[in-house]
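Below: a set of structures, written as structure tokens.
What follows is calculated from the coordinates using simple rules that are stated; it is not laboratory data. Only a predicted model underlies this, so the values are computations on that prediction, with no experimental measurement involved. Cβ atoms are built from the backbone, for glycine too; each structure is taken alone.
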Structure I
Amino acid sequence: MEPIFHPYAFGAEERERMDRDGHLALPGLLTDSARERLTEALSQVLALEEMHGSGPQRYSAEWNAYLASLIAHPQLLELARAVLGPEIRYDHCVALNRPPGNHGIGWHSHGYGEASPDLGFVRIFFYVNGFTGEDGALAVVPGSHLFRDPGIRAASDEELRGGWMAGEHHPHSSSSDAPLEIETLSAPEGTVILMWTHAAHAVRPRKPDSFTRWAVVYAYRNPGEPSRARWISEEFERTPPEGTERLMSLY
């Protein structure tokens, strides 16, 4: 199968950074060929979304054969298992395209296995043509995932600082001088970002005079509990793409 990633390192240092911050960026990881094919696939999904509503976006792999073929791509599974261990399940594939003028999305987090810390859930974002500054950028709160709070919600940075973040400190810091802080990321084209599902994150609006930010997220988890994020149709589960059969069951 054609590679989708350039060579990269994911060892003890990278894992420590991800566990400390809640996310890990691998800049420029996607190959040129993967970026080209992902752009074509995501363009098709966006066109289908305009005709059919939210279905093509939420169930992106079910509307595009190339996106479906990546669910069990050896390099993607190797990366997911480096984070979660050998026993994993596919949870969803969602297009995150941001056309010019897109309003972005406010602060939120997701839930899985709050009472079972041995259960992990990782989202793997492909930022095909990247993002910079405040233009469709991903914003994060390093350390927020350690609270395992699926209910983080805020419409703005100010609301988050004055609400959920107020008085909170990074759990990995023994100092009261290390409060939680908001960080807006930048990503060159082809960047892949791993994120624990409980991490607080938001997406900045896309500027009206910008271009479409092509992106898609693949999510994997350890089996053990139901997943509210699991977007897999019954038909797709009954007749999964070749190589994905053992990744589809809930448990």
Structure II
Amino acid sequence: MSSFTASLVDICSAGAGRVWIDQCLAMPQWAQTAQYRTSFAALQSTLDEVNRRLEEGQDCQLCVLTPDAIRSLQSRWPDRIDSMGSLGQAETGWVALAGDGQAYDVATVQALRNTLMSLDVLLVPDLLQSSGGRHLQRVLDQLAIPAADLPAVQSYPGGAQAVAALHAHAGQRVLACAQSTEVQAAPHAHYLGPFPAPHGLSTEYAVAVVRPHPNDHDPEAQMAWSVACDLARYLCSPDQQARRLALGFAAVS
């Protein structure tokens, strides 16, 4: 493993990767290896940010995106993006406030439709920028709930922020939509389960590293890239699959 102590590694990740990345960076083996600057956002926002940084010559050594998003980066920056492996699949589903004694049935399409119409508030990830939000919008369109029966919808940059906002609605009938990995760091939240068939969504997340610009011969840039490669291998390592499973990342089928 690299032992560069002065390196600054910039990480851009979709929100689904946050808990696993934060756990890894807190481990002594990584905390003592380099300094890290992290940015977490919705999937499309993260992809846009990585492209912007590359266009403007700014730093980004590691990113967590879907395989399709990584391939889009590789098509645009073929000499700079190396795909390092998969974290697994994050399931999109429904989250209630822990201790809320009210019933929320999301097991079937009709049950979900009835539950959504019974809510006071629905907390959602960005309906345009996040993969879970775009999926939710499609499902809502298919459920064709009359506007008068829809709950008040509050949008957040990602599912983790929607889950965090459950606190503010204690006593109301409220659900949040989020990915399974975005609930793990929220003890106040209870994951009810996924979208019912045929509306289930599992999104694979993968890790890529960004090579320094070919004209960048700064040793620090090379050091940061080397640390990012080591970290990416660890994040995706088969040896860490049990930890990823515990955080909501299912194995890719």
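Values as computed for the structure displayed
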| read-out | value |
| --- | --- |
| For 11.1 (mean count of other Cβ atoms within 10 Å over residues 8-15, calculated) the corresponding structure among I, II | I |
| helix-only ellipticity at 222 nm (-39500 (n - 2.57) for each DSSP H run of 4 or more, over all residues; to 500) derived as -10500 - corresponding label from I, II | II |
| For volume of the Cα convex hull per residue in Å³, for residues 72-127 alone computed as 164, the structure of I, II it came from | II |
| Comparison of I, II by distance in nm of label points 7 Å out along Cα→Cβ at positions 80 and 104 - largest value held by | II |
| Structure responsible for 51, 44, 34, with Cα extents along the principal axes in Å calculated and labels I, II on offer | I |
